[in-house]
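Take a look at the structures below.
Computed from the coordinates by the stated procedures, all read-outs in this text should not be read as laboratory data. In this text the structure is predicted, and so the values were computed from the model without any measurement. Cβ atoms are built from the backbone, for glycine too; each structure is taken alone.
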Structure P
Amino acid sequence: SAGPPGRRSVAREVPREVALRVSLDPEGFRGFAVEARALRRLDPDMDPNTRVLLGTTGPADARDTARLLGEGLTRQEILAVSVGRSGVERAFDGALRGEFGRESAYRDLHGSVLSRETRDPVVDGEDLRLTVSDALNGAARGILGGSRGALVAMDPRTGAILAAAGNDGPEGGGVFPPAAGYLPGSVFKVLTAAVALEGDLAPGAGEVECRGARSRPLPCSHDHGRPGMREAISGSCNAYFGETALRIGVRPLEDWARLLRIDRPPGLRLPGEGGGTDWTQALYRNEWERTDLANLGIGQGPVNLSPLQVAALYAAVANGGRPVTPHLVAGRGPAPGEPVFSPATLWTVRAGLEDTVLRGTGSGKGLEEFRFAGKTGTAQVKKGPPGERRLHAWFAGYAPAEDPRIVVVAVLLDQQESGGDAAGPLVAEFLRAWRRAGEGR
């Protein structure tokens, strides 16, 4: 391994008694020296997804060296440390590393140490506690099985991540699906609904006629007649939300996304972290067609959100309108913001989400027993006949509806089935695991 000029490493992680023997007998081991190096180890029995969240470490590269020199470390100390490369290890690298101690040693002519004087004491790295349950992460991984996608859970009151499991598959490019951005489909309609209600722009009952595939400005999978907002949420009416987006415009959607802290990734330093509302920047350069804007309102077109960002969006609906930031370390996440939604907006949106599970697109998936309120989403990644089309199947929501304690988001990538059919049963199975763990009582 690398070492100071003229020196090289001949053994690592030697037993303590060997290190002491070499240190105490410099004449017998002339030319050898013992160096202490900081190591970070992970429990080998830890769930693989939890390991991804914790992150990786490695020796300092040129950029790390420049940063650490600026923080006051010597080159000798930099050679002795491992630095965080991803996840919690990267985000909290300085806190976990602590500070080196320094001492002066007085030696005789033969190099033997006569006395030592401590100049700066060693400062241990901080103890950090994850918000994630390793047991729930293991349950989520088992529920996903070999399917590409993600399953995440969050405390809606704080934004603390309770579970984040993902499977990217052999062709996924090494990203971690809970943190990667994907086309959200109809789970995005919650944002469209809330923005319209806050701006008094929501079409009233009877103002939009849904005629199924013949509807305008967007076709719909069912004939919903002339729905109001609550019915449009539970039935996931594309015609209604397409018209709603045309009334809102793009800039308010971006402004509210920023207010809700989903305009950019939360900065967890996870592989492939993405998602956010950079899609709106194109609007300031080019005028969009009506169809583009209508599609934006239903989560299609130029919009990507990560499962963790979707969880943060639904957390704000569940907790009374307070924006939260997804975080992994207890006591280290940004505090929830002040409420941004009016009670009237929250009542309508939450009623629509409850209806979705009781009698809408999310009914019959085993979620009623948990008093779950949520929204289905079926994002069209590639159109075509069955067998050729590609869909991202989403289900997002919270439980129990009257006093939410958990947000759950599931997405299965490149599916043939809808969000309700493909992702809904996964959410129900995870909630059973949550209840078995003693949290869902």
Structure Q
Amino acid sequence: MSWRRWPRTWASALRGCRVASRRTRSRLEAPTPRPRRQAVMLDTAEYALFSREEMDRRYARARALMEERGIDALVITGEENFQYFAGTCASIALHHSLTRPSVLVLPLDRDPVIITQSKIYILMSTYVSDIVEYFDVLQFPHQVIVDVLKGLSLKRSRVGVELGQEQRMGIPVGAYLALVDVLPTLSFVDAADIVIRLRIVKSREELAYIRRAAEVTSRARQRIFDDGIVPGMTERDVARTMRRLILEEGGDRTSFVHLQLDLPGSKNQFPYERPLTRGMMLGIDAGAYVRMYTVDYPRMATLGEASEAQKRAHRAAREINRRMAEALRPGVKCSDIHRIAVAGIEAAGATVDRPEKLVGSRFGHGQGMLITEPPNINPRDHTVLEPGVVLSTEPGIRLDGVYCLWEDVHVITEDGHEQLTTETEELREIAF
């Protein structure tokens, strides 16, 4: 398709969504439901992943931010955002199935409401007691959500939804537009800033899962470096082996496995059946999930004895990373850390693969429920670091013709930072 046709195509798609939303609106029932009774949060949940106190703190922080913005309720639909506010997962297949969306409504002045297809999935792992079920897999549950929102009798009629940067709603665009159409007395506004400000600062309970994810990732990767890579293996073989070892070491699943090879397409999530060759520098960039939380960081090895050029590139990347990490503390801006990275690259006599990376890309990012979250170590990200922020330092450089990526994950503390990734920093040499 020619790029000149894109605007017309997008406009047609949007018109189609609006037509669909009008059709949906015509099917919705007109009567206003009675006000919803006040449900009481449960004190215990047998298989909860978080304490009741942890969830109460999340809701209290959210409501304080909602009050600042004059927002009466949040409508949460994104998968990870739903998990954050519900403390559990209602999906049977995470992002691998787009049917059966779940929605959490957090009012300003009462306990949350969950709308999901089958409450039996979450009854034993959430403290939310007000759970509304629906059963149609072919049609989005518009009327259920409309009834819930109308029944809350919102005072200011402002509803926050996930519309901004690095947010993905978990419902179809047409479904969202239909809700906007059928609820003309409500004003739907972007609440991405609220969600980001909440998730960017991790609690002790969240950090415990992230630490475990880093430990699992470290053990799995060192096992594959010890004896898991042999001549005759392909890139796909390495990725599959790493995924298996993450499960064996206690991970629930893998976030991703990227092979850092200086070859076209090596970062593909469907690794090629391309054989490994002696002399390569191989980076395995991967992360284990432990429950809802993951990490993302690589370690490097060579297939055979490392060359002097490979050793120099590895040392230089680690030194740049060290300089960045030393600057991590409360009050520092992400853009400040980016300047330190650029200065370190220049001091090492190294380069980056593409000059635009120095402006538009990043040398690190937040981590937690996803492998990449705000904030970003980018020259235009002026987020001020504060205790509880988890982010990585990630310089990727080319020196003497050798590409090397390094990354560590840190949490900002009251007086500096703590490095969460404690895996060995040596350049492993694999007999090959």
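A value of 11.9 was computed for mean count of other Cβ atoms within 10 Å over residues 263-270; which of P, Q is the source structure? Computing mean count of other Cβ atoms within 10 Å over residues 263-270 on every structure in P, Q gives 11.9 only for Q.
Distance in nm of label points 7 Å out along Cα→Cβ at positions 79 and 223 computed as 2.5: which structure among P, Q? So the calculation was done on Q.
Quick check on the output: 4.5 is distance in nm of label points 7 Å out along Cα→Cβ at positions 247 and 271, derived from one of P, Q. Which one produced it? If you can, show how the numbers build up before the last one.
Working: P: 4.5; Q: 1.6.
Answer by label: P.
Thinking of P, Q, which structure, once Cα extents along the principal axes in Å, for residues 167-214 alone is computed, gives back 48, 29, 11? Going label by label, the one that fits is P.
To test your reading of the models, identify which of P, Q gives 4.4 for distance in nm of label points 7 Å out along Cα→Cβ at positions 71 and 199 when calculated. Here the read-out was taken from P. Structures P, Q were compared on FRET efficiency 1/(1 + (r/R0)^6) of positions 151 and 319 (r between Cβ atoms, R0 = 41 Å, to 0.05), and the highest value belongs to P.
Of the structures labelled P, Q, one was used to calculate distance in nm of label points 7 Å out along Cα→Cβ at positions 111 and 183, giving 2.1. Name it.
On the way: P: 6.9; Q: 2.1.
The read-out was computed on structure Q.
One of P, Q was used to compute log10 I(q)/I(0) by the Debye sum over Cα atoms at q = 0.10, 0.11 Å⁻¹, and the result was -0.73, -0.83. Which label is that? The structure behind it is P. From which structure (P, Q) was distance in nm of label points 7 Å out along Cα→Cβ at positions 63 and 351 calculated, if the value obtained is 5.7? Checking each candidate, the match is Q.
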